[in-house]
Structure P
Amino acid sequence: MICNITLGTALQWNLTGVPVAGDGNIGKNANNLNQPQWLHIDANGSLYICDYSNHRIQLWLPGATNGTTVAGDSACNSGSSSNQLNHPQGIEFDNNGYMYVVDAGNNRVQRYSPNSNNGTTVAGIAGGGGSATNKLNQPSGVAVDAAFNIFITDSGNHRVVKWALNATNGIVLIDGSAGGAASGQLGNPCGILLINGSSNQVYLSDQSKDHIQIWTFGADTANTTWSTANGANLNQPAQIALDPYGNLYVADMKGKRVVVICANSTTGTVILGTDTSSTPTLKQVGGIAFDSNLNLYVSEMTLNQVYKYTRL
């Protein structure tokens, strides 16, 4: 079975997902995952997983049966020390190979130099969240531009903020809280992608508004909004990803599916999960990512595995 979508270029994937990380059991061992969320795949095909409820980032090499902890406590203890995490949710890398992790439970973003398990806080303050410009409140997603500015979906504060590297305070770019220019427009933003490397326009997924939007920083309203796929509303969309052809993919968490919004389209199309014959049956999609061959990887939070859907 294949999924065949004509997007200027025909893209097809095998609809049978092959487990590439996790054994399906909740646990703290190297072969286990516990509610995996965001994913990142580097140029070598190495898979980085936000192992959310194990409070760690796991690196899974191609063909490996075990992961290696590259951030957080390998014993899966949560904490706020430099070598600990508390429910990591988002992940990104900059052009110099530094890793950025949204440490959601600690209300901060941690930056890791290559081959180091000790993070440096580059946004927020460990501990209780807040709305001051030096704080975050339940952050979800992160993006980094070529100048190493850090863009964060500050979900609990209903806003998007930018932190310059080494800054002690962030700048609010989109404010969806009461009284903000975008009041009522932004609920709980989650996924974030800079558009064409731009530092002033982004794609956002919103988990309380159940839609995807394009925002230009400084605008009062979103440029574009998508909220449906195959006639059904999105349901807590999480991580988002782009392919080289400008098509946007959505991990529709509670919708139990992966959706593509084709370039210049006004609605989404389901490619995996609900309304398809894909296997396994998706129950809670936490993250998505592509490798260099456009094979699609999906993290399944309920099944505690990451699956690979091979491009045909």
Structure Q
Amino acid sequence: MLKTFRKFNRGRRPLLWFVALAFCIPLQAQSKEVTLKYNGLTLNANLEMVEGKGFEDGIVLILHGMMAHNRMEIIETSQQALLENDHSSLAITLSLGIDNRRGFVDCLLPQTHTIEDSMGEIDAWVQWLVKKGAGNIVLMAHSRGANQMMVYAVEYDHPAASHVVLLAPNTTENGRKNYEGRYDVETFDENLARATMLVEAGDGDTIMKQIDFSFCPKSNVSAATFHSYNHYDDRFRRFQLYLPKMPKPTLIIVGTEDELQPNLPQKVGPYVDGVHVQLSKIESAGHFFRDFNIDEAVENAVSFINETE
């Protein structure tokens, strides 16, 4: 009955907001932006607290996908769906080397960040939550961010982390796959070879000018940055090595119509045991779980968390 009521409500969210504003009815949440200082940079996050609950009641730490941010649709909707399921959340934005970064990465700026930088920033937010009194932190992330969260969960194994939820993790073996259909694949090979040579020579800070990188065509990218996200030994792509090592109960959520990774269920399937590592398929959902698909994904995540506590 409760689930049916929530589905009824979801289609009427704009109406509910209007009614709440019109009659000055307080909504069941306390939302605010929070910041912290880390390595000379300001990191920001969006905190959504269920009214009447504190950090000690548990919280979900959410990470966005590749070079994205905490206000993109899937993250905002996830936080709203978590509130509807009585769970507070903190959605963080990785700095990517930019102070108080907002929105998608600015491709006009030199790209000087590495994927490894994410480990320290995730941990900084976990430590922040612990200082606030959180002792039951669910680690949740989407796409390439799910890979980063997977590696963090294994390598840091923080005692305050209780569960891991991975939405559409990336299973491509190297950055070359991301170039297909977007950039010249042969140019990728040349750029990676040059970046690798510079990194191995200790010149990773060298800026490689006007090269195609991730979502940024003809951008200025440090050799260390290009190498970090694209080299063939990138541990952030080695889901087959990390999933068997997950220290916390883990749920992998995939869309059956993921346009970016159509074979995701088959790739992660061998590492799913149905107990410690579980798999949830959302019918008709694409990579970004649009419309009500994210609501179903979050409901499945909440059920998983409750059942494995």
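Assuming 2.4 is distance in nm of label points 7 Å out along Cα→Cβ at positions 152 and 272 as calculated from a single structure, say which of P, Q it is. That value comes from structure Q.
Hey, mean count of other Cβ atoms within 10 Å over residues 216-223 derived from one of P, Q reads 19.4; which structure?
It was calculated from structure Q.
One of P, Q was used to calculate helix-only ellipticity at 222 nm (-39500 (n - 2.57) for each DSSP H run of 4 or more, over all residues; to 500), giving -10500; which? Computing helix-only ellipticity at 222 nm (-39500 (n - 2.57) for each DSSP H run of 4 or more, over all residues; to 500) on every structure in P, Q gives -10500 only for Q. Calculating percent of Cα pairs over 32 Å apart for structures P, Q picks out Q as the one with the greatest value. Set P, Q, criterion mean count of other Cβ atoms within 10 Å over residues 144-151: the highest-scoring structure is Q.
Rule-based calculations on the coordinates, nothing more; no lab input. Please read all numbers here as calculations on a predicted model, not as lab measurements. Cβ atoms are built from the backbone, for glycine too; each structure is taken alone.
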